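What follows is a set of structures to go through.
Every number in this text was worked out from the coordinates using simple rules, so none of it is lab data. The structure displayed is predicted, hence computed values, not measured ones. Cβ atoms are built from the backbone, for glycine too; each structure is taken alone.
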Structure 1
Amino acid sequence: MRTDYDVIIVGARIAGATLAYELGRAGYDVLLVDKGSFPSDVLSTHNFFNNSLAMLREMGVLDKLLSTGTPTYKRAYVQLEDAVIEGEFPEVDGESECLCIRRTHLDHILFEHVCSLERVHALQHFRVTGLVREEDIVKGVEGSQSGGETVKYTAKLVVGADGRRSTIRSLAGSKCLTAIPTEFASYVGYFKGFEQEDEPRSEFYKRGELIAIVFPTSDHLHVVGLMFPLANADLMSRMRLNAETGFREIIQSGLGESSFVSRLQEAEAVGPIRGLLGYDNDWHEAMGKGWALIGDAHSFKDPAIGQGMHDAMYSARLLKGVLDNHGLANVQWEKMASQYESELTNKFEPLFQLACEMTRNVPYTPEQQAVNHLIATYPQAACAFLGMYNHANDPGELGRLLGEISSNRESMTRLM
């Protein structure tokens, strides 16, 4: 087996596999490694809004993903205290359907698809233990294979696609530029027999200190998320005592007037309830001499905002564009890093800031709830609100639309 490549990608799930596909198709020689094997599961919201489906289709994997029987959906039901926002996600790039596919299917299909490319070589069960350097430039990785032997591989660029606790980020010395601690505990469970009215849809509830999220997913299941303040010792105690019982009781007490509660009571939990506690919304330095980061390795944000899959794929695409622009011979690392960081900021920073707001346990002010009611009242505002999540528009566009609606309402009131 060869030991020298153009690019080594550490982490072979959604971010790493996407980048390997992009680079392999463009003629780069790629080594893709992962400490695990496929198929396997990982704690994740695993939702793709319709703006990301176009890229899956371009990669040639969408039909394979849909063949798993995972349902698609177009609509969203959002309840913010007593304001209910309903509607369809705006169409993006000709795609109208969203897809929440389990990682056991997603990562395996992507991995096999990428491994079929001539220029991509993949290794499972390879754990990176160090970086190869020449002076201050990263030139490769060293690590251990399943048999225990230590191996070194060299490359012009090493990319960390290895998640929110990235080994490459740590070894490269990437600086943390922003870290906003969450004030919530986040739990996820899969349920069989959870019924939805009319057609599949995403559901989001925020009442008091409680947030609950639902997506239709693979294997005839729904994935249900629950978030509540870490500081609530009583709720934390219930989850520690019995995770499923606590999960159900907390949702029932917090959302007792919702049909969601009765539908969840009739559903059967499949597998354990799993939790994520004490995480940050963070943003790290994205590139240095000989290394770069994509996906959660670069920036992790609150799962409630549902941007992880999108950001993993699009950060891979942005990095590939930067490499095409600069090449990997006689690289001016500072110039390349500046362009990459600028493009990441332009693409992801608005929703990163929204995630930082969502992760704070702060009740809606009367003014904020009035805005929520305004969005719920006007279909064009509801469409713009949902369009923030699939990048059909940015938060600023929603603000401008609400300003126009408020101005028109005031004009009508004066005329009356």
Structure 2
Amino acid sequence: MPVNGGAAATPPLLAALIFLVALNLRPAIAGVGPVLARIGNDLDWGESVLGMLGAMPLWAFAAVSPLVRFVTKRFGANRTILIALLVLAVGDVLRSFGGPAWVWLGTFAVGAGIAAGNVLVPVIAKRDYAGHVAVATGIYSGCITAGSAIAGLTAAPLATQLGGWRPALAVWAVPPLVVAALWAIRVVFDERRNTGDGTALFLAPSPSSSMATTAASLTSDALPLWRRPMTWWVTLFMGLQSSAFYTMSNWLPSLSEAAGFTESQAGVQLFVFQSLGIFSGLLIPVLMHVRGNQICAALTASVPMVIAGFGWLSAPQYSLLWSVIGGVGQGASLVVALTLIALRGRNPQDTVALSGLAQSLGYLIASLGPLTFGSLAELSGGWVAPLTLFIAFAIGQCVVAVLAGKSRDGTA
């Protein structure tokens, strides 16, 4: 049976390659946090500069995500994924073996490759698994989280065994190259079947109809997207929850080591923080429509990060416990953020527009997390100031959760 129900559908084995692509969308970023101190010592960079390094992929996300549509129009979805995998691998190599300037350029390239995957993986999965969208979404989301958790767990041991942070990060150039080779088979197969790669299934069917539909959605029965308060609450929630995740993905290992844990133990705590998101993300949907809105789900997902922040500040010796609590919150928060985007759009075109705005600006907001955390750590010479700011952001997320969680008409 064709996977997507079409006459010339992609065979199941080739369609399933999208999940291998998803596995590659976080390791090159998640592997940096556990070796951040090694990078700083080697390049003589302080916490402020390291915070900028942690923010660089998020800046790439914000800059590149809106451009993916245009690249896809030119090359098609399948070939754009292939290009993204190659850019990711090349960026990882440049970052790992070049001088300081190449570290920055390579990190941006890594973020650019991942940004294209962030945009296209859900679209291709929905296209090829049209009859099983919920299952496909759960699988690729789990793959993204699993890839991140594995990289966080293995980064420090790899650095020890391979002789430094450079080869430890270079390892993550290999998986995207392998998947790119497999994905090339899919590209050739689809083109030989003369089916294209289904780009029209997620791009506008025609410029005129798309413009007319979008214009109608933004001017007929509602305010323009940018004039709706709900747009900004959803964007702010997306940014704050991403800020919490990427801040701790970069700085939790350093925070744990400062509390007396070994480098390997810190890596385990990061693994716990990231991997628990798989389970909480699967459970939070049961709360998504309590009393007809998403306030309960959004608050339930947001409060654990406040608890974890106070825990890391007041009792860092129990960092593993706070990693568990924070991990539960970050996984659930991501699912809530993506669900809010889907629910607040008034039609498919409106939802695409909202998603682009919320994710582009959201990643810009998120980049403030690792950047300010590192700067405050360097300026204050400790972790109290950055953790205090982290808690303030987490409390802010709880406030925004109530506002973004209201139903689309603004009722609680």
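Things to note:
- Computing relative contact order in percent (Cα under 8 Å, 6 or more apart) across structures 1, 2 gives 24 for structure 2.
- Origin of the derived value 0.99 (Rg/Rh (Cα atoms, Kirkwood Rh); candidates 1, 2): 1
- Parent structure of the calculated result 0.25, given that FRET efficiency 1/(1 + (r/R0)^6) of positions 117 and 309 (r between Cβ atoms, R0 = 25 Å, to 0.05) is the read-out and 1, 2 the choices: 2
- Given 41 for percent of Cα pairs over 27 Å apart, for residues 157-356 alone, calculated: source structure among 1, 2: 1
- Each of 1, 2 could give FRET efficiency 1/(1 + (r/R0)^6) of positions 165 and 285 (r between Cβ atoms, R0 = 30 Å, to 0.05), but the derived value 0.20 comes from 2.
- Which of 1, 2 yields -0.50, -0.78, -0.95 [log10 I(q)/I(0) by the Debye sum over Cα atoms at q = 0.15, 0.20, 0.23 Å⁻¹, for residues 277-340 alone, calculated]: 1
- With FRET efficiency 1/(1 + (r/R0)^6) of positions 77 and 389 (r between Cβ atoms, R0 = 35 Å, to 0.05) derived as 1.00, matching label from 1, 2: 1
- Origin of the value -12500, where helix-only ellipticity at 222 nm (-39500 (n - 2.57) for each DSSP H run of 4 or more, over all residues; to 500) was derived from one of 1, 2: 1
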